[in-house]
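*Asks:* Below are structures written as structure tokens.
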Structure P
Amino acid sequence: MTFIQLAIFTAANLIAGMLTRTRLRVWILMTASLVLIYWLQPASPVRHLDFWLPTATLGLVLVVYGITRPVPRRFERSDLPAALTVAITVSLIAGMRYLSPICCLTPTPPPVFVQVLVGLLIWAALVALAYFTAGRKAASAAAAVLIVLAFLFLKNETLGAWASAVLRSFTGQNTALAKPGDLAWLGYSYVAFRLLHVILDYRAGRLGQEFALDEFITYAIFFPAYAAGPIDRVQRFSADLRRAERLDPPRFTDGMTRLLVGVFKKFALADTLALMALSPLNAGQLQSSGWAWVVVYAYALRIYFDFAGYTDIAIGLGLLAGVRLPENFNRPYRQPNLTVFWNNWHITLTQWFRGYFFNPLTRSLRSSKRKVSVPVIIFVTQLATMGLIGLWHGISWNFLAWGLWHGLGLFVHNRWREWAGPRLALETRPAAVQKALTFFGWALTFNFVALGWLWFALPAPEQSVSVFKLLFGF
């Protein structure tokens with residue numbers, strides 16, 4: 001994200017926030033989001049992929065909307081303007097290929113218009129099929145599987161390289177040059193979580209209210225939260241969209257303050273710390289234990305300021321538009337234990353996995369005909385959940401190791417709390433003792449999290465082991 005893009009984002013949200021006509025405000029936010037997902041998409045060495053990937057995002061959004069609509073409401077005339085806006089916007093972005101002075105919004109020129117037309121026809125056929133299969137559980141299950149499969153190809157290097165080779169063969173490019181990084185699908189992870197939430201709530205009968213197409217598109221690709229979250233729920237998001245409140249001075253002040261704080265965290269703190277933070281390049285150059293600790297701590301702070309900065313920017317922009325995005329960080333590095341840390345780090349991701357994986361898995365094990373002890377249930381659910389959170393960042397051994405590191409840490413903390421709570425009665429101890437124990441818990445938690453970032457930052461687990469040895473003087 002550049003400062004020019006950020007200025008345009010801010011202007012679009014200010015314009016939307018000053019409107020009290022709900023439909024017009026939604027239309028502006030939807031159109032701005034449509035344009036900006038193409039503008040933000042990075043270039044790809046695979047020809048025209050930086051155009052087709054945002055287009056595929058829109059296709060998935062429309063398909064999920066069609067599948068999860070109530071059967072009597074397969075398509076309503078009120079949805080037609082939104083559908084036409086999407087088609088016209090995509091066509092205009094593609095047509096910029098022929099406007100040489102201002103080409104192009106995408107990093108590389110879009111495909112020729114005949115190819116775009118064929119793609120849009122295929123796209124329209126899939127969306128029509130989704131509308132006709134609304135209400136069928138098999139259709140929603142197929143959509144969920146498709147979303148997860150696409151995620152696997154994006155996050156696994158072997159599958160990603162194979163997919164790149166296939167795409168290169170279609171475009172007449174050298175397949176030997178295929179790399180996993182060719183599939184840089186910006187924002188897919190967060191769009192996938194939003195769409196899976198809708199599908200899962202629909203299948204469980206929890207979706208509740210109906211949503212207009214323009215509201216749903218805006219929810220799925222809302223540009224402040226498109227690239228880095230936070231993950232929102234459609235029910236809460238649409239309620240904000242329908243609340244026609246003009247931008248007043250207090251909300252303007254709150255939004256701009258949050259935006260500027262985010263800019264400072266991301267561009268001043270995180271980008272400066274990146275110069276000295278742990279990386280695959282400098283990990284092999286470390287010679288002393290002291291300097292190793294410095295780069296590890298620098299990485300821990302850098303990843304927090306980078307991610308929390310983007311979240312502050314998203315929340316600030318949302319406030320300007322009248323959308324209060326959920327909080328994602330709440331001083332996680334100041335928490336006294338690992339459980340509380342994960343209740344305050346990437347909050348919306350943790351809540352998503354807790355609601356759609358951890359809790360159902362726990363209920364399943366507890367209701368199993370075979371008696372499963374509580375410690376075993378906690379062990380299995382903590383490791384499985386944190387392992388999945390690790391693999392969400394990338395399907396590789398280092399991310400799995402990072403997830404299991406935290407899963408084991410959460411299990412140990414849970415067992416310690418169960419054992420120590422009634423025996424030590426810490427709440428009855430003198431205030432000085434409680435403060436000392438709180439400080440000790442914070443120091444232990446912070447260092448455990450900081451050391452865990454070694455698995456996250458370094459792609460080769462053996463390199464992480466080498467840094468661990470250096471840190472502790474082996």
Structure Q
Amino acid sequence: MNDKKIQRILNLGIAFSKERSKEKLLDRILEAAMDLTGCDGGTLYINNGTELEFNIMITRSKGVHQGSEGDAINMPPVPLVRSNVCALSALERRLINIPDVYECSEYDFSGPKQYDAMTGYHTKSLLVVPMEDDKENVIGVVELINAMDADGNVIPFPQMDEQILHSLGSQAAICLVNISYSHQIQHMLNSFVQVMTTAIDARTPYNANHTKTMVRYAGRFIDWLNAQPLSWKFSEEDKQIFLMSAWLHDIGKLVIPQEIMDKPSRLGANEERLHARLERIGLLTQIEELSGTLAPEKCKSRYERLAEAKALVQEVNTAGYLTDDYRDRVKELARETYRETDGSVCPWVTPEERDQLLVRKGTLTTAERKEMQKHAAMTERMLTQMNLEGSYSKILLWASQHHERLDGSGYPRGLTGDQISMESRLLMIIDIYEALTARDRKYKGAIQIDDSFAILYRMADRGELDRNIVELFEESGAWKPLPESGQTDER
């Protein structure tokens with residue numbers, strides 16, 4: 001083997017190791033084997049344990065090239081029996097060189113002969129080599145057909161080609177195994193991601209579709225973006241990593257207290273206690289009325305005040321937004337007191353309940369909101385402990401930044417501008433849009449699509465979001481609900 005061919009085999013090994021698509025690698029292996037041996041045809045089989053499956057089939061003189069795009073080859077698989085030359089090569093893990101198929105009676109060549117009869121082709125010389133990995137497992141077979149001399153005449157495959165194919169087959173097999181391992185790791189990571197997401201969803205049943213919807217929006221947006229004449233593109237690998245980031249962006253919510261995660265109203269668990277207290281005040285008033293210790297007109301006034309208080313608490317507890325008038329009435333109610341049976345003076349509304357009822361928007365107090373915001377830092381901490389390496393380290397970066405804002409008003413790190421990646425900017429927009437339009441939140445109603453984009457644009461104008469990405473997201477239509485969701489595009 002000359003130095004030129006040795007160098008070419010080494011270069012092919014490097015090229016094989018860089019290929020991430022199994023289909024492209026298989027096609028490249030067969031093409032390289034045919035180029036190095038100067039033959040006219042070739043078939044690459046994959047060993048499934050009981051049969052050899054046709055994967056790539058090429059006949060250059062006939063313009064045949066099947067299987068390279070993952071398309072099926074309409075040929076029955078080859079049973080792993082010794083009468084077939086390809087199967088024997090796999091079973092005995094040895095190279096087989098046949099100078100002339102039609103003069104060889106040792107093997108079953110009915111398949112090639114039938115193919116010749118159908119197409120007018122003439123199969124003559126044959127070289128079959130098993131592809132063995134580093135553990136001596138035969139993962140496939142390369143069959144080369146009709147070696148050609150410089151004048152285009154069919155000749156037997158020279159012995160030197162056997163060495164070439166042995167080397168090429170071993171390199172190719174190891175590369176195929178590495179891709180298989182990579183796919184297994186990807187599958188395990190995807191499974192882990194979805195298990196963790198299921199665990200988060202199980203803790204927040206009213207928010208169960210949040211992550212799934214975000215992933216759907218993200219996938220549709222990336223597909224749209226890659227079809228546009230723009231410089232911003234996602235490779236297939238980066239697309240999968242971004243979708244994993246979307247799956248994992250809320251993993252930190254696993255450690256947030258349940259009473260905060262599932263708080264559908266301002267009072268939360270305190271709602272029942274406050275209503276019970278107001279009922280108790282009414283009963284104590286009845287006792288005072290019956291005992292004559294409280295004048296009838298004062299009893300009537302207190303009953304009326306209690307009715308007002310119950311109505312106010314009911315309205316404020318689930319209001320989407322609290323006006324100044326409501327807040328003033330809550331503050332006034334919090335100044336009311338009553339006397340317990342032991343003589344102690346107690347407030348109608350405790351300081352904790354007062355703070356909860358005074359929440360301007362949403363259901364969480366300042367303290368509860370700070371506790372809730374810890375999920376972003378916890379997401380970063382948990383993903384850091386996963387020791388994600390290489391390209392997968394982007395998951396940590398993108399997922400942990402989804403609550404940052406370009407003007408520094410976000411959390412957990414208060415990052416600004418260029419400190420926030422483009423992918424994180426996209427993720428934060430998708431996260432906000434889904435939260436605004438979601439119809440499964442007990443603590444808020446769904447906001448109309450146009451109003452939701454108006455909010456995104458106002459945030460962009462304030463410097464919080466990337467306006468260009470908001471525009472791209474709107475233009476993409478990736479946000480449009482699926483027909484089965486029961487939602488409609490209300491534009």
Structure R
Amino acid sequence: MTGLAQVVVALAAAGAGALLAHKFGRSAETDGFLSAYAVYLVLILAAQSFRMVVVPDLTRAAARGDLSGESRSYALAHLCLAVPVSILVGVFASQIGDLLTGNLPPRAAHIAARALVILVPAAFVQLLAALAASALAALDSYGTAAAGFALGGITGLVVFAALANSLGIVALAWGLAANAVVALAVPTVALVRRGALRGAMPDRLGIGPRLWHLVQGAAVPVALQGCYLLGLRFAAKLGVGSVTSFSYAYLAASTLVGATAFSLGLISAAPMTRRGVDAVAAGRHVVHASWVSLSIVGAAAGVFAVVGGRIVGLVLGSAYSGGVGRQLGHLVVYLSPWMLAWVAFAVTFPLVFVAEKRWTLLPLGALGFGLCIPLGLGLRALWGLPGIAIAVGLATLVIAGGLLATISMRTLGIAALGLAKLALAVGSAAALAFGGLRLALSPVTAAVAGVLLYGLVIYALRSLGLSEAWTYVRGLQ
């Protein structure tokens with residue numbers, strides 16, 4: 001259910017992206033809006049990661065009968081951060097818009113500033129929605145929150161389509177705000193009906209410690225999204241349209257890994273908290289969950305490599321056809337190292353909080369973000385947009401490795417060996433299926449036949465870990 005909700009949200013986002021592309025093309029306006037949207041994504045990733053951060057705490061609170069007080073205390077701490085930040089963004093929106101858009105035309109900065117005033121509060125509402133969903137997860141309830149996020153995604157798309165003519169490109173920001181309200185309302189109503197929010201507040205609200213937990217938990221996800229922001233900033237130097245192309249490629253890649261790896265990481269937090277985790281179990285968990293995720297990602301990346309340009313042109317319109325579409329499709333493939341690293345991050349991150357080993361998160365986030373700067377500048381000079389994609393992937397891989405080492409060096413060794421074998425198996429299967437057939441067949445025929453051949457190869461390789469991984473994942477709940 002969680003994975004299906006992610007797919008629905010991704011499809012709604014794809015619909016919004018297609019409408020954005022068809023209606024507003026590829027221009028300074030889209031560059032400006034997508035620069036502001038990148039800030040929204042930073043906060044949304046923090047909201048998503050917050051679910052993994054807080055679920056172990058809420059699961060322990062539920063076990064001792066204190067879920068209501070713990071949930072409300074976290075909500076109060078969140079509001080103490082959200083309200084002043086939203087006010088500051090409203091006051092300094094123009095300056096932030098100029099900073100985000102760099103050398104792009106003034107129209108881009110203006111659009112970015114208008115969008116930020118709406119997007120930042122909307123993102124904080126999504127953070128509250130994540131808290132409500134986490135409280136339900138602590139009660140072993142996932143369907144209601146999944147329905148809320150899926151319904152929110154659909155609502156956001158409908159609002160964007162309804163307001164696009166009257167409000168222009170900023171209508172998408174209002175759609176995302178409507179999305180957030182629905183995503184919060186559905187799980188909150190469910191918690192109220194279950195009586196899960198009744199009861200006394202804790203003797204000590206602990207706003208400071210809870211905010212510190214939020215800061216620790218958000219450090220690595222925000223650093224990862226900060227690497228994406230750096231990628232956009234580097235892409236802006238390559239001319240108008242480059243930011244938009246990189247944004248769409250990143251969104252496509254993140255959709256592929258989000259529907260699988262994020263969902264697996266999310267549903268594993270509560271059961272892993274109850275059963276406990278040691279170094280060996282943590283390493284095997286990462287490998288098993290990654291098998292399930294990357295087997296699907298490999299097929300999608302192969303399709304993008306062969307017919308990505310046609311898909312992009314069909315979905316996004318004539319402004320993205322031809323060479324632009326092919327470049328965008330190939331960018332998704334160049335983001336393969338990032339997808340591998342992000343899958344490892346998504347399934348490892350909850351284990352850090354299950355094991356209560358948070359102390360490395362801030363320095364690790366700073367290390368990954370700082371490393372992305374020289375990598376991005378250097379690889380951009382060598383390969384342009386593909387170089388930026390590879391740089392973001394390498395920085396993410398360092399962060400994922402650091403998380404594994406935080407749990408234990410033995411966990412890092414088990415996971416690194418397993419992920420290396422997995423990457424070799426999936427990469428070889430994709431290259432054989434899609435690359436080999438593309439040499440002999442037309443692009444569309446090669447893509448269709450490649451999916452079938454890829455599936456057969458992966459099935460033949462199931463004894464290398466896929467069968468065991470699927471059995472393990474099914475047993476999580």
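We did not get these values from a lab; they are worked out from the coordinates using the rules stated. Because the structure is a prediction, the values reported are computed rather than measured. Cβ atoms are built from the backbone, for glycine too; each structure is taken alone.
*Asks:* Tell me which structure, out of P, Q, R, gives 4.7 once distance in nm of label points 7 Å out along Cα→Cβ at positions 56 and 376 is calculated.
*Replies:* Working: P: 4.2; Q: 4.7; R: 3.0.
The structure behind it is Q.
*Asks:* Here helix-only ellipticity at 222 nm (-39500 (n - 2.57) for each DSSP H run of 4 or more, over all residues; to 500) has been calculated and equals -29000, so which of P, Q, R was it run on?
*Replies:* Numbers: P: -22000; Q: -17500; R: -29000.
That value comes from structure R.
*Asks:* Work out which structure the value 4, 17, 27, 27, 17, 7, 2, 0 belongs to, where P(r) over Cα pairs in 10 Å bins from 0, in percent was derived from one of P, Q, R. Can you show the working numbers first?
*Replies:* Details: P: 4, 17, 27, 27, 17, 7, 2, 0; Q: 3, 15, 18, 14, 13, 12, 9, 5, 4, 3, 2, 1, 0; R: 4, 20, 32, 28, 13, 2, 0, 0.
Answer by label: P.
*Asks:* Another question, if that's okay. Taking distance in nm of label points 7 Å out along Cα→Cβ at positions 160 and 336 from the coordinates of each of P, Q, R, which one would give 10.2? Numbers along the way, then the final one.
*Replies:* Working: P: 4.1; Q: 10.2; R: 2.9.
The structure behind it is Q.
*Asks:* Here is a follow-up. Consider the structures P, Q, R: one of them gives 16 for relative contact order in percent (Cα under 8 Å, 6 or more apart) as calculated from the coordinates. Say which. Can you show the working numbers first?
*Replies:* Numbers: P: 16; Q: 11; R: 20.
The read-out comes from structure P.
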